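The structures come next, written out as structure tokens.
What follows draws every value from the coordinates through simple rules; no lab data is involved. For clarity, every value in this text was computed on a predicted model and none was experimentally measured. Cβ atoms are built from the backbone, for glycine too; each structure is taken alone.
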Structure P
Amino acid sequence: MSIRGVELIKAMNHYAPPSLAVDNDRIGLQVGDPEAEVKGVLVTLDVNEEVVDEAIQRNANWIIAHHAVIFHPLKAVRTDQPAGRMFAKLLKHDINVYVAHTNLDAADEGVNVVLAEKLGLQHLRVLISYREEKLKKLVVTVPVSHHEQVLDAVCAAGAGWIGKYSHCTFNVEGTGTFMPREGTSPFIGQQGELEKVQEIRLETILPDHLQEQVIQAMLAAHPYEEVAYDLYPLELKGKKLGFGRIGQLPEQTTLLDFARTVKQSYQLDGLKAVGEWSNPVRRVAILGGSGGRYIHEAKQAGADVYITGDIDYHTAQEAEAIGLNLLDVGHHVEHHVVDRVRHILQRQLGEAVSVFASRVNTNPFRFIGG
């Protein structure tokens, strides 16, 4: 059974909701047709001509990338230059490109969570919060016979979470009335006769970005031809959303030993450090990509060390002055999320399509030992 691009995009939006992205970020479908059939999917950090060639070789007509293939407005598409050749090849081979950037940074299984897990950090929380999750309450009446079925369906779709507790609902039994009219095909009752049914009023909470899939799951599980339900916006604030994570190591170590652990865990050829090698490290902040402008937030959050990339000379001096240890692991370290994206997409799409992790190394930097 084939799937279309809209279904792949829906799967990505479930994993890394666009609502998590910062304003004006370049995300979403950047090249191609959302209705195009998905023959294969290649997941990559960056898109360049070598990655496009890999997609062609693997018969993958969809590329899921973290970094935008169109970031600045295009002034020209010249096929005698690298960028133009790449776009021409994408269009010639009907390859579609979808981008998840800061929404993938902020996702629950996104870039920063993957990087934190590789170091064994515990008690993770958001480092840089830029909004709070909007919540809604769903209220639906269900005949007693189908109550458990509907409850399980909406909770499986993402409703009913309060903190680390799932299946949080409130249920009260009552009597529902309705009269099927001409043209109806009622699950219970007869046309023209007032029907009284023992029903359960089911109430639960859901995050705004999951509204569509929760409602669809509820409607699919509900037996009625016309389902009575309400959605209420809540003043209650949900969890903090944002990028970066801060957590704790199981045991205290030194900056030198921790730097060695980071180098090995991230499979780095080298990294840069700021701070005395003997400095104690237990609380760790991580922000994949370019996070130099957040050194003060990391310090205020109580981090002993801050892991990020693209640290410039003056930022390093400032971190040293405020007593914050730094590890610059480079921007390309974000590539560790590629396998997680591949795994999640393959799980969501099933056997309908193959999902591949790119093998192309798009890191422009090389290291030479002394």
Structure Q
Amino acid sequence: MKKKVNGYEIIEVFEQFSPKNLAMDNDPVGLQIGRLNQKVEKVLVALDVLEDVVDEAIREGVKLIIAHHPIIYRPLKTIQTDVPEGRLIAKLIQHDIAVYVAHTNLDVADGGVNDWLAKQLKLSNTKVLVPTKEDRLKKLVVFVPESHAEKVRIAMAEAGGGQVGEYSHCSFTSRGTGRFMPVDGADPYIGEVNELEEVKEVKIETIIWDSTEKNVINAMLKAHPYEEAAYDLFVESRKGNMMGLGRVGILENKMTLDEFIDFVKTQFDVPSLRFVGDLSAPIQKVAVLGGTGNKYMKAAKFSGADVFVTGDVDYHIAHDAASMGLSIVDPGHNIEKVMKNGTADEMRNRCAEKGFEVEFIASSLNTDPFSFK
């Protein structure tokens, strides 16, 4: 039987995939409007939260929107309901629709926006373009009574613990005796107050990452029967995974810049785009970064890429790229729309594994403000 869930449970699953701590400094991510403590049967995934997107959510009976671009980017001084911004917020509140934002954390996440863009371009051997964070490797050790060892072990694994390369649910257990004395004020699961207790316990060791630490520990504590769970956390000396913005990879087939431009237009479903470079130049190594890539032009050049695919390129930045001999293809900021189906598919699979009764809908609306003539 499938389980009905609330917003907190859905976001807990989402943050296993795209933790908030991956976001760039001062990036407003997380819950921005509404509440999560209500039953959620449908979730709308949107690139932008505009009024017609909110109307779509209302028509679909949605109670939660997961969006990429923040609806509140700067602090609000007033909320006037007779202007577009205020009317939008008022409509969300009136219909009790929560808005949760995953911005640069979803860009950085393994399998997130930039990986979806690279996949759309059929790139292989991809690497991070701009490292922003090392996802450190840690060892979590917890002591559990034998009766609950399997429950705790499975809870940690389902929250992301024990993920090593292409293997999941990795752990090690050993048995021993735990000793403790509940003192006045304690409410022990096992034993009596002011009496020394000995319990047959299991020591469970598993690998976790910075990005999964919060969820794994919360899952462990929730499954653990003790009032005060005993656990240790150690930082491993081995290097963790380097995470960051953008990806660099190799095209399936070498082509000219002219051919590559047509390929990009097809893959991202854009009618036209801007470019910099010689149309006859050979293209094989590609750097791609969703959103605005002006700050990362040199990183793309130093990566050895033949072309940099990104949006919102400035006039003077384009001159700099041309002088460096780096081709640019700018299909616009809106190619991040890949996150709609990408997020919906990812969450559909993750929630199905947990038996959650929730539907994920990718917004059908085009929110690109630009038109081409």
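Brief remarks on what is shown
- Ranking P, Q by distance in nm of label points 7 Å out along Cα→Cβ at positions 25 and 297, the structure that comes out highest: Q
- If distance in nm of label points 7 Å out along Cα→Cβ at positions 97 and 281 is computed and equals 4.3, the structure in P, Q: Q
- If FRET efficiency 1/(1 + (r/R0)^6) of positions 217 and 265 (r between Cβ atoms, R0 = 35 Å, to 0.05) is computed and equals 0.15, the structure in P, Q: Q
- When FRET efficiency 1/(1 + (r/R0)^6) of positions 313 and 361 (r between Cβ atoms, R0 = 25 Å, to 0.05) is calculated for each of the structures P, Q, the largest result comes from P.
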